[in-house]
1. With distance in nm of label points 7 Å out along Cα→Cβ at positions 44 and 212 computed per structure, which member of I, II shows the largest figure?
2. Of the structures I, II, report the one carrying the highest value of FRET efficiency 1/(1 + (r/R0)^6) of positions 180 and 204 (r between Cβ atoms, R0 = 25 Å, to 0.05).
3. Given a computed value of 0.8 for distance in nm of label points 7 Å out along Cα→Cβ at positions 84 and 188, which structure among I, II does it belong to?
4. Of the structures labelled I, II, which one yields 0.15 when FRET efficiency 1/(1 + (r/R0)^6) of positions 148 and 236 (r between Cβ atoms, R0 = 30 Å, to 0.05) is computed from its coordinates?
5. Have a look at I, II and say which one yields -14500 for helix-only ellipticity at 222 nm (-39500 (n - 2.57) for each DSSP H run of 4 or more, over all residues; to 500), as calculated.
Structure I
């Protein structure tokens, strides 16, 4: 692994309920090194946003959790961990997929789309001690060689489905660790403006009129203006006013 610390300590499990849960339990009992990766071929109770389940075909995909200890990051800036994780996955996909054929975008709050189909997802769980961020578990799933997505054929895809090529998962994992480390070091250097700029440039629907659904399943059109520092989606409604939405308050319909 050609990295400084991310991925240098790799724990591989043939099967586990959730890599995020395993990593969190490990952190409660062991002083494990920052950058440690928990990886599995079979995650039986994978977790997604909004309580969703992350289903992954056994042995076909990247299913990992990365342990970080960003004590330097204030509580109000924790969404930057989501931003750098998304940017890292974006960079991996641009290395593996020809830009001329594939439209790669980051969809708020935690998905990476290729040609408007979900190829990767992120779930971050943070632990605080008073006002200090003790550790973060960055859960990442990338659909690599999976060929079937039951019930999700129109919304999910994989690298193999997109290209008809079989990918070496170890190579994909190494690229992911390298890019995640690159962006984490930028975050550690407090390069918030650079991260914001790159994130917005890659954000699905930015400055476009999009269809949304609220918590009552009411649909409305609004323009995506950006993301505030806490991770809220900033939308401009037809009345010209700006509204700020938490993750559970609104869903992009596409």
Structure II
């Protein structure tokens, strides 16, 4: 049985972490997640990716501690390296990625969610945070880098060195979570939100290139970022959706995009 379920429907690729009860991840889950990310990236019918956890109590409680205590130091290092490569692949995929945080999201679970572009949490879903310091380690799957970029150096250091976990509402105030949705139909609300980025209403190729320009541009000097922006813009000018969008504007009608 796959530890990450993949399903594509209505323009959305769903990646669901499935290792009850806490959806803790192992080397095997990261392999499955890597495969699912590539599947979603290559699926032309999928324009947006939603990443969530199975069940109602956990998005993910992070790495499986029993696994970490039973392997060699070399394997631990290799595991972190592979996990980083997988989350980098998710972050660099030229499709919008939404993390639907349906339950507790701590440690490596939050590190996975931070590799998404937008994070939406269920109201009163549980705790969120990076408590790895309480185990004598640091958030080693990109957590130290992504959190600092999200909320700033000082707040990130304080949050990780205290190991404090907190409610989703505080995470929204800090800027870790974009939105909090209330109600029993959380995933339906996330689906409705995601569909605004899907054709025919939105040029999903432009959405993806905006993501690429921001994610890649933040990691290089400003001039190189501008160069990347121009390159991606030229790609879009050659797209059918750009021709449709410009024509619709001139003709004063609603554009009908196809994601190409």
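Where a number appears in this text, it was derived from the coordinates with a stated rule and is not lab data. These numbers were taken from a predicted model, which means no experiment stands behind them. Cβ atoms are built from the backbone, for glycine too; each structure is taken alone.
1. On the way: I: 4.0; II: 1.7.
When distance in nm of label points 7 Å out along Cα→Cβ at positions 44 and 212 is calculated for I, II, structure I comes out on top.
2. Numbers: I: 0.75; II: 0.50.
Largest one: structure I.
3. Details: I: 0.8; II: 4.3.
Here the read-out was taken from I.
4. On the way: I: 0.15; II: 0.45.
Answer by label: I.
5. II
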